[in-house]
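Undergrad: Right after this note come the structures.
Readers should treat all values here as calculations from the given coordinates under stated rules, not as data from a laboratory. It should be emphasised that the depicted structure is a prediction, and the values quoted were computed from it without experimental measurement. Cβ atoms are built from the backbone, for glycine too; each structure is taken alone.
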Structure 1
Amino acid sequence: MHAKRGVGRGSKYLSWLLRHGARRQGLAIDEAGWVNISDLLEFAEMSRGELESVMSADQKQRLQLQGKRIRACQGHSLDSGVSREALEASWCAFQADGAIWHGTHTTALELIAHEGLLPGTRTHVHCALTQGSNIGKRAGVDVLLEISTSRLRAAGIDMFVAPNGVVLVRHVPKKAIVGLVPMNSAARRCQADLRTVLGMNGT
């Protein structure tokens, strides 16, 4: 007997399915990312109790249940069937001041220096509320970029927060990136050069 798909792979598999693969797998998904729970359970060969166990064990709180439907909190591909407008209407506006943080690799900094932070194939750029957060930040990044929320607002860029605490924006212009924190020894050794790439020599 084969292992149950959802239980065997846990929340990472389910979040992949709900962020990227639902439509390709024949699951109906609306523009805000919602899928009928019964459809998901049938596809993943899970019970409701097994689904809730997977969700309770997920420290990153990737999934959101609401009545008879479920979705990934954020992280959707542009081609997954969702729309930016519907997702943003379903999230809360992010009102806090101060900094938010985005983790990336040193190899991406030259492009960021020219274009700012773009979401690539996803709907939004993901940011974390704190440097130490494990939510909204990829593991194994070289640097954390400090982003000024006041500069984003001055540029007319809306910010949103998903139910799991990830802060989301469509684009972060270079002028809103105000700091860089190295996260490993290699990045620390070339920190001055990395700051120069981003035009932070005097900051």
Structure 2
Amino acid sequence: MARVSKKPEVRRKEIIDAALSLFSEKGYEQTAVSDIVKKLGVAQGTFYYHFKTKGEIIAAIVDSLVIEKVDKARELANGGGTAKEKLAIFLRGSGTREAEPMMLGFLHHANNAFIHQKVLVQVVQQSVPYVMKILEQGAEEGTFTIRHLQETAEYILTGIHFMFDPGIFEWPEDALTHKRSAFMQIIERMLGDSFAFVPFV
């Protein structure tokens, strides 16, 4: 049978997808390069042509996840609308609950906890400037009253990405509803009375 030749970017994505599937099933440490190439039906040389190590695949997956989240924050901060509207959209659309099932399985696998933490930390750190921009806009509009701009942005991001991540805290639905309400009330206090309560879904 003739060897199938594919464009490098296509083969690279296939390797990442196969690795992601195995990482979701077995965990990163329990998955060997031989498992990945076996799943794909290619030689190990094909793997090493695109990735020097298994760790490079993790770096690519982490970068992809982080870029996707941070890009959304940047687009929102730079887009139209009031700061109040932007923050409401941000609060409803952040977190990992809306990710695709395979990605959720990968992030929330017990053996991938260190990768999950790395993704969350990078998303928080890289999103801070864009949340700060939204908060600054709100201050200029007279909607928000903020004393500690960066720390407020960090608190909001950390709360969303850690407190409400089902891979970290498995809250019962009634407890989750209560904590969402409490989280929004805390943000109201942080931003001033003129920031009306926005349901956090």
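Undergrad: If FRET efficiency 1/(1 + (r/R0)^6) of positions 26 and 74 (r between Cβ atoms, R0 = 41 Å, to 0.05) is calculated from each of 1, 2, which structure is the one that comes out at 0.75?
TA: Clearly, the read-out refers to 2.
Undergrad: For which of the structures 1, 2 does the calculation of helix-only ellipticity at 222 nm (-39500 (n - 2.57) for each DSSP H run of 4 or more, over all residues; to 500) return -22000?
TA: 2
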